[in-house]
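Just so it is clear, none of the values below were taken in a lab; they were calculated from the coordinates. Keep in mind it's a predicted model, so treat the numbers as computed, not measured. Cβ atoms are built from the backbone, for glycine too; each structure is taken alone.
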Structure 1
Amino acid sequence: MKNQNHPGIYKLSPSETMLCLIKSASIGVIACFLCYRDIRSLPLAACITIALDIYLQKKTKEKKKQLCLYHFKDFVSSLNTSLKAGYSVENGIYAAANDMEMLYGNNDIMTTEIRNIAGKLRIRIRVEELFAELGERSDIDDIRLFARLLAISKRTGGNITAMLSGTVNVICGKIETRQEIDAQISEKSFEQTIMSLMPAGIIIYLSFSFPELIGALYGNVFGRIMMTAALGIYAAGYFWGKKIVDIKL
């Protein structure tokens, strides 16, 4: 069963958690101010903050998972190079760990994981078990595939370098395709975000340019109903748009 929460490897730092909360609270307060301009709307702002904070934390963890996948591609590419140079699997992992540290530094999630694996290899824990564990904790199918390949290679013997090279090329090809698709999706996602900001921009523009027109929507029951409906439609449209551009492979 896949771990959907990724509690360990993708755990948010206190600064990341605080940033998500600040963003959520800001959006909640601004949304209620634009729609109601009434202090009695603060409970609704709190509800928006809680819901949005959960959503933003989830998206932040998904971005971390995406970054781990990209960095895993660099790791297996480095490992493949080491194997072709005549290294054993274990020594190739040590060399690849050094390459990862030079590329991404010590604070990178995948670099830390590979460093931990390299350390455990020194106390004679089997490499296939370590990557199988990483595959489950990271919830990345390509790492699971790599772990299964290592297990088969170790069990059957033969030319491990040749067996790994072919699979590594397949894994790298898949991830590169994913990167290209993600880059195109990011452009559309940015466009969708800009479009989502337009309704708020229109309200702000009308508030300054035609205050008597927009003022009719505040301080009465009809206006609150209209603004609540508009807020609900806006929220539904925003998350629907995010759902459309969120393509899973």
Structure 2
Amino acid sequence: MLLGMPESDYPDIRGLHLFEHMSDEHFSALMRGSYVQTFPPQIDLISEGDPSDFLHIVLSGSVELFSSWNNRETTMATVWPVSTFILAASIKDAPYLMSARTREKSRIALIPSQDVRGVFSTDHDFACAIVTELAQCYRSVIKSQKDNKLRTSLERLANYLLRQQIKSNGAREFELVLEKRKLASFLGMTPENLSRAFKGLKAYGVIVSGTKITITDQADLETFAKPTPLIDDYAI
């Protein structure tokens, strides 16, 4: 169902770094032209190559960003609430380079890209926040490229698990947030290679039971994975 932007959603959106310091007048102008829509699971939201008509914000649920070519498909990223996608296309007024679909029932805010560009040209704080956000996205792409090009599949999986462990507050046991088929695609593997990689990490203290991961030898796994903030810390 398509709705105007409920004011109850304003604080979540305003709390994003992108909108945090912009003027109240400009924020209200963006919200007046925006909508919220609830989507069921596995619904395509955008398709790569289409015009970037809206900046999307995930308010609840989650969204998979993916790309396709020559009958092949790969997972690029997963977007969790509350966060935006795909900002660069909206600012550049360029076609989407990725497609997006819901992973589960999700509430998505849609802000017209034309309005975003208009406020970008007049609100200094909003423009600075966008530049910072795009710079962070660029750095994340570089880190992802380094991860894919400099590490073996076993090393990529080991470091992915260590990053997920940090997100789980360092817990010795945690659940995978992606189904294994999607995880394989994200890490640039086939499902069969991912299965072999999980078995290979058993020697370094990783036990897999369904979606539950248990790390029994933290030091051994870290010695093998050699995590580095210049690849694995997406906050810097």
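Of the structures labelled 1, 2, one was used to calculate Cα extents along the principal axes in Å, for residues 167-214 alone, giving 28, 23, 16. Name it. Write out the running numbers ahead of the final one.
Details: 1: 67, 9, 9; 2: 28, 23, 16.
This figure was derived from 2.
Which structure, out of 1, 2, was percent of Cα pairs over 19 Å apart, for residues 63-142 alone calculated from, if the result is 45?
Working: 1: 31; 2: 45.
Going through each structure in turn, the value belongs to 2.
If P(r) over Cα pairs in 10 Å bins from 0, in percent, for residues 95-198 alone is computed to be 13, 32, 33, 14, 7, 2, 0, which of 1, 2 is the source?
Only one of 1, 2 returns 13, 32, 33, 14, 7, 2, 0 for P(r) over Cα pairs in 10 Å bins from 0, in percent, for residues 95-198 alone, namely 1.
Of the structures labelled 1, 2, which one yields 42 when percent of Cα pairs over 31 Å apart is computed from its coordinates?
Values: 1: 42; 2: 30.
That value comes from structure 1.
Supply the structure label, taken from 1, 2, corresponding to helix-only ellipticity at 222 nm (-39500 (n - 2.57) for each DSSP H run of 4 or more, over all residues; to 500) with the calculated value -28500. Don't skip to the end; give the middle numbers.
Values: 1: -28500; 2: -12500.
Traced to structure 1.
Mean count of other Cβ atoms within 10 Å over residues 111-118 was computed and gave 17.9; which structure, 1, 2, did it come from?
Matching structure: 2.
Can you rank 1, 2 by FRET efficiency 1/(1 + (r/R0)^6) of positions 23 and 175 (r between Cβ atoms, R0 = 25 Å, to 0.05) and just name the one with the largest value? Before the final figure, lay out each step's value.
Details: 1: 0.30; 2: 0.05.
Ranking 1, 2 on FRET efficiency 1/(1 + (r/R0)^6) of positions 23 and 175 (r between Cβ atoms, R0 = 25 Å, to 0.05), first place is 1.
Hey, distance in nm of label points 7 Å out along Cα→Cβ at positions 47 and 127 derived from one of 1, 2 reads 5.6; which structure?
That value comes from structure 1.
For structures 1, 2, which has the highest computed value of FRET efficiency 1/(1 + (r/R0)^6) of positions 71 and 135 (r between Cβ atoms, R0 = 25 Å, to 0.05)?
1
Given a computed value of 2.0 for distance in nm of label points 7 Å out along Cα→Cβ at positions 31 and 87, which structure among 1, 2 does it belong to?
The correct label is 2.
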